[in-house]
1. Assuming 29 is relative contact order in percent (Cα under 8 Å, 6 or more apart) as calculated from a single structure, say which of P, Q it is.
2. Figure out for me which of the structures P, Q the number -11000 belongs to, where helix-only ellipticity at 222 nm (-39500 (n - 2.57) for each DSSP H run of 4 or more, over all residues; to 500) was derived from the coordinates.
3. Comparing structures P, Q by FRET efficiency 1/(1 + (r/R0)^6) of positions 125 and 365 (r between Cβ atoms, R0 = 35 Å, to 0.05), which one has the largest value?
4. To which of P, Q does the computed value -0.21, -0.29, -1.05 (log10 I(q)/I(0) by the Debye sum over Cα atoms at q = 0.06, 0.07, 0.13 Å⁻¹) belong?
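Just so you know, all these numbers are worked out from the coordinates, no wet-lab data involved. Just so you know, these numbers come straight off a predicted model, no measurement behind them. Cβ atoms are built from the backbone, for glycine too; each structure is taken alone.
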Structure P
Amino acid sequence: MIEHWKRIVYLISAIQVGAGITIIGVISFIPLFLGDIGVSDQGEAAFWAGLISGITPLMICFTAPYWTTKANQWGPRKPMMVLLAMLSLSVGLSSLATSPVQLFLLRMVQGFVGGFVPIGLAIITMIVPEKHVAWGMGLYQASMVMGVVFGPLIGGLAADLLGYRAPFLVFSALAFMCFLGVAFLMPNIQHKHKIDRGTSQLSLIKYFLSIPKVRLLVFMQFLCNFGITGIGPILPLYIKHYMDVDEAFVATIVGIVIFLAGLFSALASLSIGRLTKRMGMPQILVSATIGVGVFFIMQYLMPNIWGLGAFRALAGFAMGFIMPTANTLISQNVPVERRSIVFGVVSSVSILGNVAGPFCSGLIAKEFGYAAVFWLTAFAFFISAYMIHSRFSKSQDVTEF
């Protein structure tokens, strides 16, 4: 086991916060920025916002297995440096966009170089002692959430104070700082179990999805990603047109709402180790997904921004229990020699939920109104809870942290 493994976990978690802020931070003002570059119709703005938000995870879903495989072959340091350098450049160029198409193409590039999350998960399974993997997963999940927390808040504040182009430059500089962190602080660690260079990504996907519990957990993550990301592109427009708020500060308000949800989610992720001493992981997954569904319905029923923000925070709290639990179960249900690549491979399936969520929410909002988005999001979580309950209620081997 690698010495000073905790320092490496803290390092990759800090880098994940910065990279997450860079990718997610623009969500709070993209629908508003579209108005500045010529998109005036509300429905068209919602549609473009969903498309631009969805293309990034779509590209990640195709490229994450490739970058994870390269990390397995070369060690994670070199691929992470390439990813962060290209991310910094593409985000900086977004500040020069003059049309939705240009912004769409640059967000596509950001997705192509956005495969650092599964690399970080693989590092945890590789260097962290078995009894501390849950702690590592919880901390890393919290760092992913913190990107969601601070990204929209920083982006919203920068957009309201400096204009809609300035945040791109701020995030570009942040990504470059993350690049420097990897270059100077990350040791050149190597995987013990390297996959055959001739192994195809499709064969790996088929292998992992042939494991029943892994297949179910990945599909659950797909549904959760679909639900949680679907609201993002329409939230600024929903608050602007249906809540009694000052339109000059919509981006900041959106950032605060997302900040609260992410903060509560991070707190849940950090406390999951203690909770699993009292409940089995399948019970946690079922309870949390039902809770998220209920809280999304309550968000729509709220008549003011205070109620919406409160139930958004509660939804985030419940969501914080789901992903680290699912990731730990996935790692425990694959052979040790395959753990370093499992997250990159299965993420290509689960991340499709991030693609379908924003795209479908924009389209549904355009055709059927905002209410349908909230109800369908809740329905996705209820379906996920039912599937977990049905599968794990037949199994008596409940794994604990």
Structure Q
Amino acid sequence: MKKGVFIYGLTDVKSISKPTGVDKKVLAQIHAINAAGLNCKHFYTKRESWVSPTLNKKAPWCNFPSFRCFSRVQKFFFKNIKRVFFRLPFGYSLDDPLSRYHKMFDGNDFFYIRRMGMSLNQLLVIRKIRKRNPKAKILYEIPTYPYKKELKKRWIDYPLWWKERTYMPILHRYVDRIVTISKDERLFGMPTIPIINGINLDTIHPIKPVPEDGAIHIVAVAMFCWWHGYDRLIRGLGEYYASGGERPIVLHLIGGGPFTTEFTILAKRYGVSDKVIIHGYKTGAELDEIYDLCHLGVISLATEDKDIYIHSTLKSREYLAKGLPTIATGTTDVFIGTDYPYNLELPTDTNSVNIQSVISFYDSIYCTKTRQQVIAEIRAFAERHIDMNITMEPVIRYLSS
């Protein structure tokens, strides 16, 4: 049996109490590789963060307000030290599992590395992996491509883009294949293994509809960033009601991130605070309870801002697994070449969302079929197309050869 290592993250994805979509994906990928008869272990940094040891000591003085204040200042200080160090020309992420070589890397048949940001230090560790394991297959997953605009959105991230441009072209000396969600046949001088994002359907059960309350419930689950474009939907709601719209619509925003406050302010400005509910991070039964209310799921409304027009987002997979019709800009990869009827593709611009088109989309679905029928059809589509055991087949085939 071939054995290998999946290199990603700070902690064991099986033990995370509040997993992100990426954490869930990595866990599903490892499960799919092992289910195919390979032996894949997860390697992670094994530390929560780089902080002073004093912050982790359990001592009586830890309860004094002055110490707690000092701890918060210290955490802020070290957090920003990490950010600055990572952006230096020869700096690297102190949370990167590839910050140094580990004995666990010896004697493996394959390595699957999920990109966390390139640095000289990471490149040197990958070189050592190749040197110590000359016959091993090394795969490097780039989950989002292109990512140039993502790294050049803020001036503070320009050094990261410089490091990507400098070190990524050297990677071909040590890596066998790039795993990519794009359709590119070669990236950075290396052949690719194109895949689409999948999900472990065994861990997600379909929506269980609750009695209708007369409103159209729309859900968006994410760590909110600029490329999600949910401001377009909030503005659209404001304009719809300002022009005399009467259909009750509720937008449920689930998650966190830097744009949460902006969405709150925007909803208040457009007079739709009662129509936009920001739930914060939810998981498990709490998340399912909100899903059970909802009729539509919003994928992303601004992926074109990253020069991505055919997307494979993790949230689209979760919506399909739950049985939700979707709304998005651009093209969702899994719908290409199918007659899938449960996706509304909006224009790729910055204009407010036309809420009447959303209402018409809702009516075209739920006026002819019950929610239970719609959920069952979408779930069946998910089982045929996005189960992780199916989407990881190209990778598994290569590792097994």
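1. Details: P: 29; Q: 16.
Corresponding structure: P.
2. Answer for the origin of the read-out: Q.
3. P
4. Matching structure: P.
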